[in-house]
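Structures for review follow.
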Structure I
Amino acid sequence: MAMLNAATKEIQLKIVYYGPAMCGKTTNLVEVHKRVQTAPGHKGRLVSLATNSDRTLFFDFLPIEAKPIKGFKTKFQLYTVPGQVIYNATRQLVLRGVDGVVFVADSQYSKMAENVESFQNLEENLRAVKLSLTDIPYVLQYNKRDLEGVAPVEYMEFLLNSREVQVPSFSATAHDCTGVFETLNSISRALLTKFINQGTPQYTA
């Protein structure tokens, strides 16, 4: 849930990057952290919470170009979830308080079953924290388009975006930042539009 920090005059919006193991969630955050334009001191350190074989990343930033809304600056908090199923409890923990989701899918044909399983797991874990994809904005990123043996975008749309209301989707090659900021800009705009239309979020001290 979006938070207003009265002390710092900031709106805090949490975006979670979700998807199967090795799909490029971490690469997305690393590229955003490396390249995002902020004023000095307005980008948090990229923090890694590592397990034995997987990790969760997060950082926050105040973009230069984001206009104040109702007198508040907009701070985005970006998180990844661990891709391996054994860390499902951590996934649920990261999803608490989420405002928007970027689902990162691996474009290789051999990964289609994992993509579908991970998307279903996202829906299950949102229900566990009393949310659903009808409650929050989300976008799809079809990553690793530079590899051989990738599925057509139309096929991935059929698997992951065949719903009554389709969401924006983006082809990407995250390791060279192709599609990374297009994806982030889309979910950011969706969140800001939702905030403007719905009114004042919850306050924090």
Structure II
Amino acid sequence: MSTSKTLDKIYKQLYSAFGPRNWWPGETPFEVVIGAILTQNTNWTNVEKAIHNLKEAKELTSKKLYEIDTSELAEHIRPSGYFNIKAKRIKNFINWLFKNYDGDLSKMFEQELPELRESLLSVNGIGPETADSILLYGGNKLTFVVDAYTHRIFKRHNLISEESTYDEIKIFFEENIPADVSLYNEFHALIVKLGSEYCKPKKRCEKCPLNLFLSDV
């Protein structure tokens, strides 16, 4: 079976098992962007608490986050963990946004994808996964998001190697599935669901939607 057909079958199997994930949760693109930074090294429940705090304090705008003191921001986002580090990363992003786009997220997303992604990756604290999450889920840009779940799941099923890099896995998907933003969105969200429930460091293969399905791939 070709790689493209294999990935198509995997997607359909996951979609059948889990249904649409409606990911990324967020009321505005800006909320999605801040959530993408906050979700580093934590779970989404903790991110929601931090986002709630920012909303309650009426600080969830680019202007407010530009003006707020880093230590005060850290207190608002304390539930997300590593809050001092994340506060600095948010400030780095916001300062970059104002320097390059006058603090206007919509102006940022008007830039062409390759140049914008490269520029985002120059921001201290914004790595490939965070950058691609911002671009795909915040800006509807055609870029596939790779995370630890992606590496673990597809390595275990011998579709990628242990040594595969972020960019190699990203290319693996982008070359073998249709170039469609909604598909990229849903596929990554389904991978997260599978990884968080079944394909953990300690495998739970018995009831995994891909268990019998992938045995003959």
Test item: distance in nm of label points 7 Å out along Cα→Cβ at positions 149 and 165 calculated as 2.5, pick one of I, II: II
FRET efficiency 1/(1 + (r/R0)^6) of positions 61 and 117 (r between Cβ atoms, R0 = 30 Å, to 0.05) - highest-scoring structure of I, II: II
Entry that produces 33, 19, 14 once semi-axes √(5λ) of the Cα gyration tensor in Å is calculated, selected from I, II: II
Label whose coordinates, when P(r) over Cα pairs in 10 Å bins from 0, in percent, for residues 5-100 alone is calculated, return 16, 45, 29, 10, 0 (choices I, II): I
Top of I, II by distance in nm of label points 7 Å out along Cα→Cβ at positions 13 and 189, largest first: II
Comparison of I, II by Rg/Rh (Cα atoms, Kirkwood Rh), for residues 133-172 alone - largest value held by: II
Of the structures I, II, the one that -17000 was derived from, the read-out being helix-only ellipticity at 222 nm (-39500 (n - 2.57) for each DSSP H run of 4 or more, over all residues; to 500): II
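Every number here is computed from the coordinates shown, using simple stated rules; none is lab data. Bear in mind that the values here come from a model prediction, so they are computed numbers and not experimental data. Cβ atoms are built from the backbone, for glycine too; each structure is taken alone.
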